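K.L.:
Got some structures for you, see below.
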Structure P
Amino acid sequence: MKYILSIDQGTSSSRAILFDQNFNIVATCQQEFPQYYPKAGWVEQNPEEIWESQIQVINRLFEKHKISTTEIASIGITNQRETAIIWDKNTGKPIYNAIVWQDKRTSEFCSSLQKTEWNEYIKSNTGLMIDSYFSATKINWILENVVGARQKAENGDLLFGTIDTWLVWKLTNGKSHLTDFSNASRTMIFNIKTLQWDKKLLELFKIPEKMLPKVVSSSQKVAETEIFDTKILISGIIGDQQAALFGQTCFDVGTAKNTYGTGCFMLMNTGENMIDSQNLLTTIAWELNGKITYALEGSVFIAGAAIQWLRDGLKLIESAQETEKIAQNTEHIEDLYVIPAFSGLGAPYWNMYVKGAILGLTQGVTNNHIVKATIESLAYQTKDVLSAMEKNAEIKLEKLYVDGGASANNFLMQFQADILHTEVVRPQSVETTALGAAYLAALAVNFCTKKDILEHKMNDKTFIPCRNNEKFDNLYKGWQNAIKILIGC
């Protein structure tokens, strides 16, 4: 029997998942790795520790389940996006830690750029807001602050890559330096119109083009491993949120998924149309069979992290699982809203200075009411993003596909459907990110067809919206008023 190996390299852990011909999970292995916080707002990881954890989980998976490398038809890779690594191509050693997507050290630089003509140019040509979130200013910081880095880069001795690039380089023993279109589109130096590294932006950020990886399809035979006893094809590469969109089979224009993780990431397939948006990101979803598919993306900074705050910060719950029962058995209090803006507000507000708040407190409010209002806040924030998407794309969403840890909460999913007036569809398996990478790898080696993928898709549950639209519209108006009070407009 042949299998697809999906490498899922996330922000806090490295995972390996093995899928059979019917895309059932045969085996999985996971290992966490350290995070480093040298200063307030700085977030780093050791690239060698990322690699070591990833190769260890692969080897353990092979050994534990007695899988031979000859049984692997192909490898698909999905990864945390935007995190930047620079290494010496001669020694193979990173010259600095990976600067993680959450890192804020270049915020002042970004703020200064936002006041210039570059603000419009970057949004128009990369689809992104100027933000420290993306890779460009991280690359610039390393070149400016690591002794000797600038000269080595000019001499052609340094290579840049996002996590996918680093893993491919290591898996191929330094023979392949590449990335796919989805990851390239998150660097803020890739022009999503011309599909080339943008020379004007490379000049702006002082990044030598010779450092950059070759950009390839998300589904194509692009490399072979050199570190196992048998060479294995690498034929799928895609950023994690785009992978989840593909894993949810959102192949048609106007289909969308929302991942409820630490934050919420919503992506809508916009097909061949690159839709410009003032308050959302325009990104490449994937490149398949020579065609680019674009997406609109909206990010909610705090979702599952708000539930963690209820547990670890306020000590109102002992586990996330409790919140469903609490919310179901607690009466609603009019005008009580929790706004978990612990890291500011993301799409569509983009206010990095606002703080979180609880509005509408009275003597009748209990711990359980705060828990319920916090859960509801995830649904309100999702509607904020979806409303902006529907307006920009001029599409009315028929179904929202969901995944991620909090999607297991039946109260939240039903409330989400009611607030959106839209069906919410939860898959049987929430491993949609790894599944998306596996699908893309499998397509490239004729392991399956798109028809096979669609036939395989099984939904766990569909949440049908309540018909009392007026009630939920009024609840959402209350949320919008609370946001206006918080941001002072």
Structure Q
Amino acid sequence: MQAVPGEFLEIDRKNRANQPFNDLTLRPASERVCDFEDVVIEFDETRAKVEAARCIHCPDPAPCMVACPTHNDIPSAMWLIERGDYKGASAIYHQTSSLPEICGRVCPHEQLCQGSCVLNKDHEPVLTGQLEVFALEWERENNPYKVTKEKTSKHKVAVVGAGPAGMACAHVLLQKGHEVTVFESKPAPGGLMVYGIPNFKLPKTAVFEKWQDLLDAGVKFQGNTYIGRDKTVDGLFAEGYSAVFLGVGTGIDAKMEIPGEDLPGVYEATDFLIRGNVEDHNLPADKKEKPLLGNKVAVIGGGDTASDCLRTALRLGSEEVICLYRRTENEMPGGKKDRQMAKDEGAQYRFLTQPVQFLAGEDGRLAAVECIEMKLGEPDAKGRRKPVPVEGSNFSIAIDSAIKALGYWPDPILGKTTPNLDVHDWGLITVSDRQSFKTTRPGVFAGGDDVTGPDLVVTAMVAGRKAALAINNYLDNL
């Protein structure tokens, strides 16, 4: 429900729609490719008010609200930003989101809120994501948010995984007054937001500042603790936890299963992004060494992770960075915005190209990748045209290193070490429904990518929040 619907009725929608549009301001590609700092230049107050005033305040429910996985009351936030009430706008985001300053940066807005803005029909959409970032950053600097508690509980809850699902679950559980300990296999919290998404897309300060909010509210943290290996779910219950939430994501890189995949110089995307983007003091002990890329790098894959790897390789000093993708650009699953930024920064793309083996040089390291040309055949079950090899079209590309960005699989260890926990599809956790997030093991809940498979930060966050409410209800009935 919009916060100020009566005032919206008096606005001039036509005049608002016809106001000039100014897209996001990015740092010049020649400058930003030299560092890992944020690419987007944030709004100042004047720019924020002007952009927010372009919102025509559609009748409730506005399409942007419907398209947002959190159902943020975006029109009301736009109205408050336009009027200079940034704290009020931030409060609206906090009502439905545990990570607004993060989702404002990394959500694919062109597919969600901005993509559903009615201005797309004849104009350009309101830049809702950057306005969300503006409001939350203003609040952080001027009147910081604090987690408030509804009650004091006698229950302890273990949250496994400190990524978006785990952080959101912990946030809501803290609000409900429960004692929360977050267990994380990495040294620092953040999950994918720290150990996957590069700093130039999501400054790690934004994640750690959000984590500080949880610390201030009383969350406890145990890093370098791999549940299923260092501790078990059974062990957590034995330690006195009344409920357990599993939000470990899908962190196992998919394999290509082609010859030469294990050659020195062939990297998995997760390993590469951790080594290339994370500060030394937050690196796991086995990932302290920086990637040795050389001048010519091939990135294999077409999603957002591939774009992240391309842009990271350029920042690490590689001169020729090329993306190899077996379909055409039209079929690429990654965001167009990130792909265009990669091109602007110097990345090259070669489509309808499928690697078939990695070739070693005399020193035993990767020296080339053999590929075969592809053509598009009939659509598959999801409507995407299948890539078909062109017989006799094999060729080789000389490279110094390769990065496989092919997608992710779940870690099967929780299913193997937790009695009565049903899993499917190589380790995804089975839940009763997407509202309660109950697993087949009483007292154990799960949400995020370890339930759905790889998805968005925002959908994992929403799952964590919903699971926390279900856990709270479960604890109230113990």
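K.L.:
Computing mean count of other Cβ atoms within 10 Å over residues 60-67 gives 14.1 for which of P, Q? Mind showing how you got there, number by number?
P.N.:
Working: P: 14.1; Q: 17.9.
The structure behind it is P.
K.L.:
Out of P, Q, which one gives 36, 31, 20 for semi-axes √(5λ) of the Cα gyration tensor in Å as computed from the coordinates?
P.N.:
Details: P: 36, 27, 21; Q: 36, 31, 20.
Of the options listed, only Q reproduces it.
K.L.:
Say we calculate distance in nm of label points 7 Å out along Cα→Cβ at positions 316 and 468 for every structure; which of P, Q gives the highest result?
P.N.:
Values: P: 2.2; Q: 3.5.
Once distance in nm of label points 7 Å out along Cα→Cβ at positions 316 and 468 is tallied for P, Q, the winner is Q.
K.L.:
In addition: Can you say which of P, Q returns 5.6 when distance in nm of label points 7 Å out along Cα→Cβ at positions 148 and 428 is computed?
P.N.:
Values: P: 5.6; Q: 3.9.
Clearly, the read-out refers to P.
K.L.:
Separate question: Rank structures P, Q by FRET efficiency 1/(1 + (r/R0)^6) of positions 116 and 284 (r between Cβ atoms, R0 = 30 Å, to 0.05) and report only the one at the top, that is, the highest.
P.N.:
Working: P: 0.75; Q: 0.15.
For this comparison of FRET efficiency 1/(1 + (r/R0)^6) of positions 116 and 284 (r between Cβ atoms, R0 = 30 Å, to 0.05), the top structure is P.
K.L.:
Same structure, new question: Rank structures P, Q by mean count of other Cβ atoms within 10 Å over residues 12-19 and report only the one at the top, that is, the highest. Spell out each step's value before the answer.
P.N.:
Values: P: 21.5; Q: 12.4.
The structure with the largest value is P.
K.L.:
Quick check on the output: 3.0 is distance in nm of label points 7 Å out along Cα→Cβ at positions 324 and 388, derived from one of P, Q. Which one produced it? Provide the component values of the computation, followed by the final result.
P.N.:
Values: P: 3.0; Q: 2.3.
Of the structures listed, the value fits P.
Laboratory data are not the source of any read-out in this text; all were calculated from the coordinates shown. For clarity, every value in this text was computed on a predicted model and none was experimentally measured. Cβ atoms are built from the backbone, for glycine too; each structure is taken alone.
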